[in-house]
Structures are given as structure tokens and as C-alpha cells.
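J.: Next up: the structures, one after another.
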Structure P
Amino acid sequence: MQLPSGVSCKLANREVTVDGPKGSLSMRCPPFVDVAIDETSKTVRVTRQDDSKQARANHGLTRALIANMARGVSQGYEQRMEIYGTGYNCKLVGQTLHLNIGFSGRRRGVGSQFELPVPKGVEVVVEKDAARGDTEPAQFLIRGCDKQRVGQFAAEIHSLRKTEPYKGKGIRYHGEHVKRKQGKALTTSA
């Protein structure tokens, strides 16, 4: 695997460290896999020690994780989120993301907002703080160099209020399609 320009990789005691302009990430190599770094050609080579099922699985995993780290420290990862629903909003106070997504304080036993601390190495940018009806969502961006942390934080936020199928209210990933259902129809009998 070829490393992008501006990215360096080091190996010490089966610990792979990748440095770049966006930060530094490291991981411990799993068993049955060897990693070799050629600094002159800026390549990383992952090989397996034998042909067992676990060695093959660890080989692909290690290669993908190192590639993700190299892309993360050079370009970074981002996940755009949208909140649909009248009165729903989001704001960033220090390193805490406040989400008002339609729960009352009496129902949950706490305040009406979710207060989520932003994990270390992750940045949140609020682009539009309040939703206006079903057509204009509140929008925010989650970004960082660690793909797993960005994805995990986005998944935690997404699980707080999944989009309901009737009015489409809730939290979505940007571009996520929600299959809408038709509500109950009023029928009259003759």
C-alpha cells in the first residue's frame, strides 16, 4: 500500500504509528500478521504468517485499518447529520453538543435536551442550528482523523431519535432515504 504524500509511518514493538498533517494515529498489530515499512518508497506491506482462517481475516483487517489511518491523517473523515422536525435544534457549547429533539423533561426525568460531550479527536461544526418544518433541517458536521471515532459518535447521535416513517421527524445521516408511510385514512361507511 502506497502512503499519501506528507504521511509517515513507523513500526515499533508491533505498534504501527501513522503521522500526517491532520494528526497522529496508532494501532497494535493483531496476531498472525507482520507489517513491513519501506521508507524510501513510502510503502507499507502487510503479510500473514500462515494460511489459517484467522490469519487471513487479520491480514485484511490490518491492511484496511492502516489504509484508513493513512487517509485519516492526510484528508480526514466527516459525517454530515440532519435533524428534521419543527422546533428541533442543535447547538455547540464548548465541547458539548446540545440536542433538542422533542423529548420533554418530565418524560425522561432530566432536562429537555440531550447533552453529549464531544470525544477527543472529534470536531463538531453546527451549520444550521434550527429545523424549520419538514423541509429545512438543522445541520451539523462531525469530523476528525479517526474513522472509528467519527462513525461511532455519529451512530450514537443517530440512535437518540431515529426518523419516524410518518412525518419524517428525527435525526438522519445526510442523504439517508426514509421510506415514508401513509397515515390512517378517514373512512365513512354508507
Structure Q
Amino acid sequence: MMNGSIAKRYAIALYEEAKEQFVDQQIYNHLGVLYQSMKAEQELQIALINPRVSIEKKYTLLLLASGLDPEASTLYTRFLHLLLENHRENQLRLIIFLYRELYREQHGIDRVVFETAVEVDDKTISHLIEHIKAYRHREVECVREVNPHLIGGFRLRIGDRRYDYSYQHQLELIRKELCPIP
């Protein structure tokens, strides 16, 4: 629990400072790009926890993964320096998650994950977002995921609520009904 509380302190401190400087959305966006880079590039995560990689190299990697110039001078870059100087790079993914959750909470944004078996067109996504906005009376940030294992249909996650209308789920329900486990 100690690590979670450290990450939470960093996330809250960063959010409060960003909000005070009116750059909370900018930091939110930078952290989003960084998170996607970390998710896509396993090597980045390995480099961050490698004690042989210098703080300067880690800093440059994080800036580049955030889509920023290494000479940038902002709250975000100061945050990265502080994180690395205190050897908290192993907490970065959790800090990003907590900051983005805090930002969404403060700005009334629901994170929606729309998972389908095949890619869905933008018109369908827009229609879905408008319905969720009307129902929840909140802004919506939609993440699309393609998962061929669903066979067809979709899964929808809004905050901590999950809706599963996939063919995979329907087949599983039928299997359980036909072959109940004693």
C-alpha cells in the first residue's frame, strides 16, 4: 500500500499545481500520450527501471515518449525531473492513471471503453457518445478497442460499470445453461 500512497501523493500534487497554473488539461494530454507510448513500447518501461540508464537518458526518453521537445520548460518537465531524481520511475504508470482519474472526476468526464470484434466507423462511435452524454449528463472520453475473440456484438465499460453484449458472452451463457457445473 505504501507505493500506492506515494503515487497518489505525486498525482494529487501534480494535479493541484497544474490546476493552479491552468495547465491541468495540458498535463492530462501529455500524460495520456506518455501512457500510450509506455503501453506500446515495452522497451521504454524496461529502460525506466534499468539502474544502468542515466537519469538524463530516462528524462529524454520520457519527453520524447510524451511527444515533447527535450528543451521544453514546463511544470510537466519539472515533474519528470522530480520523479526521476527521487527514483520513483517505477511509480509512473500508477501516477499517470491516478492523475487522469482525478482530472476526469474534477471535470465531469466519463471514460468509456467500447470493445468490438471489428473496427467500428466514426458515425457509430459519435452516436454512442451522444447517447451516453444524454443519459449520464457528463462529458465522454471514448476509447475504442478491437478484440476478435468477441466474435460479434460489443462490450461497453463506463467507469466501473460493464455491459457485455458480445456473441462470445452470449455463447458462454448458453453453454452454462446447457451444461451446468454441479
Structure R
Amino acid sequence: MGLSDVRKSADERMTKSLDALKANLAKIRTGRAHSGILDHVLVEYYGSPVPVGQVANVNVVDARTLSVQPYEKNMVGPVEKAIRDSDLGLNPISMGDNIRVPMPALTQERRRDLTKVVRGEGEDTKVAVRNLRRDANDTLKKLVKDKEISEDDERRAQDEVQKLTDRNVAEIDRLVLQKEAEIMTV
């Protein structure tokens, strides 16, 4: 394992942590409707749990309403039930073979609670990124100990890993602030 491998591995793993944060933030409901909100709602489809988006077409009707149109008529009931039973606090309304999902307005208290959840997600991701930095630095120390790289190379590589960490932490902060602003917008 060389220097470029250590840096590339750290970069890839930090990117995965950021992607996981983005996915987790997308699950957090704001007052506005967006089709991604149902991505994590699973519905029973021929014995297997699948995301709603695989058995229905999800569209945004307006800022506060989603339209969910199952591809098969017999899936209207199960999809509606899955949305209602999800932890999103949504109350879907079945209209023939179409399901309308109104987005209830968030109370100020609920908005504050959600911003705490968002900050927690951000902190967890920062911890993960810092752990990846530590792993990369430990690998570099081992390479020096095994005399595969020089101490100067190690120092340069550690600086690169630190810059990578700083860039990812800044991106995490940006994503968290963006999501908080989205939640607090009435």
C-alpha cells in the first residue's frame, strides 16, 4: 500500500460518509414537499419490502402536496398504508388510483427539534470523518515504521489527509446549515 492508496482510500471513505449524511438529511422532513421524502418508506410488494418509488410514480403537485400514483391498481392500499405508518407524520388521502399526500406545516417547536436532529447527524458524520483521518494517519505511521516511506513523505501525506478532512468538515457544516435554513423557513 503506497501513499496514493492511503489518500485515495481516505478520500473515498470520507465521500461515502458525506453521501450517507446527504441521504440522512433528505429523510428529515421540512415543511415543503419533495419527492425524495418517500424514498425511505418501504411497502410490501409480492412478499418483499421495496421503496415506494419502485412501485409508484411520486410527483410534487405544489409546495405542500405530493401525488403518488402506484403502477398497479392493487398497490394503492398498501402504498397508502405504508406512507401513513411511516415515521414521517403524513396522512395520505386515496383518490381512486392516485394518492395525495398533503405536507402538514411544522410547528416552531418541531422545527427546533428537527434542527437538533440535523446538528446531531452532522456531528456524527464529523466524528466518522475524523476517525477516517486517524486510520489514514495510523497507516502512514506503519508505512514509516516498515521503512516503506520516509518521514518527510509521511508528513506531506498527513498534511494532505488533514486538508481532505478540513474540506469534508466544511462541506458537512455547509450541508447542516443549508438543511437548518430549509427547516426554519416557514
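J.: Taking helix-only ellipticity at 222 nm (-39500 (n - 2.57) for each DSSP H run of 4 or more, over all residues; to 500) from the coordinates of each of P, Q, R, which one would give -6500? Before the final figure, lay out each step's value.
T.: Numbers: P: -6500; Q: -19000; R: -21000.
Traced to structure P.
J.: One of P, Q, R was used to calculate mean projected area of the Cα convex hull in nm², for residues 63-158 alone, giving 8.5; which? Don't skip to the end; give the middle numbers.
T.: Numbers: P: 6.9; Q: 8.5; R: 11.3.
Source structure for this number: Q.
Taken together, the values in this text are just the output of simple stated rules run on the coordinates, not laboratory data. Every value quoted in this text rests on a predicted model; they were computed, and no experiment measured them.
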